[in-house]
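Next up: the structures, one after another.
Read the figures in this text as sums done on the coordinates, not as results from a lab. In this text the structure is predicted, and so the values were computed from the model without any measurement. Cβ atoms are built from the backbone, for glycine too; each structure is taken alone.
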Structure 1
Amino acid sequence: MLYSKNYCATLDACVLYPAPLRDLLLSFAQAGLFSPKWSEQIQDEWTRNLLKRRTDLKRHHLNPSIEAMNHAFPDADVKGYIHLIQQLHLPDSQDRHVLAAAIQSRSDVIVTYNLKDFPDSEVSQHKIKTQHPDVFLVNLFDLAPQQAFSAFERMVARLKNPPIPPREVIATLESLNLSKISSRLNESLH
């Protein structure tokens, strides 16, 4: 399927957790390259994990980010998936809610670093694929390079406190195991 606003991607908590990756994914979505999906449970998972690691933050510090995400993408927050969880079989039962949200939202793909937690034998039954965020982002970029690079430029322009040069943003993305999209973005800077 061609990537577009109609191409739905459920974003696992692990790809929402790192702010630079979350920003890039949502910038590509804002540019109309795909329609993001998540659930309250997915939002709770990434924020809970971030709060464990960042003891200087409290839940109220993260609420504005969640509210902004839900405001920017009003159709992203998936509801009515809980009844599906019990019938799903995944290596880690704690991941079933992600697949259930993807099924309920009729997502085409689950974007996750944890590919082994979503075996094709279970996920493909629901006409859903899984993709590493680097593969997902590079596919979007390759299908609409100008649109994707413009989305990246707008994302960098929003980084004002402090401003971060594009190459530094790309280096940060590369450190998140996103070498392919980092390479495409670097090439586009020239």
Structure 2
Amino acid sequence: MPGDDPIRVPDDFEHEFPGASRSAAEVAANLVRTSNAFVAVIDRGPRERAGLSASAFQTLAILEGAGEPIAPHVIAERLLVSSASMTSLLDTLERRGLVERRPHPNDRRKILVNLTEEARDTVDQMLPVIHAVITAAVNDLSEAERGRLIKSLTTVWTRLDEMQGGSIPSPKPRRKHRPKTGRDS
């Protein structure tokens, strides 16, 4: 199977990219591959069983987890999407009868989004499927390995979060140049 072996970069990677780390590049590549595979398998259940996109199901799960109707901008913040994308997604979910938009009881300028019973049933059916996938995916890791993985991922996340608003590190120039093609002559 293609995913059985870790992604590796060439032995001369650090020579080609001075100041870069071969192992760091391999960690990043393998982390992204694993993350993409995880998301794809988790999203498959709601897509196949309920005809819901990943963001549609996540919206329903956010609403269900809130335990009460919430404002669209709150859902958008939790989903990390724009308010325009949220409006479109809510339009679709409302047409399907999975959410209802109602006026805010204290501020008539605002609306709140509420789950329908059909949506609650869908979430109740899908969350166990998703948790079964998650459990199966990490089944071969001991509790100690899971703890170390969480700690390592948190360290990487913290560093990336620090870099979010700041400047991107300045690289050293690449040493190896791409081979010339017939058009370069």
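Here are the numbers for this structure:
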read-out: When mean count of other Cβ atoms within 10 Å over residues 12-19 is computed for each of 1, 2, the largest belongs to; value: 1
read-out: If distance in nm of label points 7 Å out along Cα→Cβ at positions 44 and 172 is computed and equals 2.9, the structure in 1, 2; value: 1
read-out: With distance in nm of label points 7 Å out along Cα→Cβ at positions 60 and 124 derived as 1.3, matching label from 1, 2; value: 2
read-out: Structures 1, 2, by distance in nm of label points 7 Å out along Cα→Cβ at positions 36 and 100: label with the highest value; value: 2
read-out: helix-only ellipticity at 222 nm (-39500 (n - 2.57) for each DSSP H run of 4 or more, over all residues; to 500) from the coordinates reads -16500; which among 1, 2; value: 1
read-out: For Rg and Dmax of the Cα atoms in Å computed as 22.3, 71, the structure of 1, 2 it came from; value: 2
read-out: Structures 1, 2, by distance in nm of label points 7 Å out along Cα→Cβ at positions 28 and 148: label with the highest value; value: 2
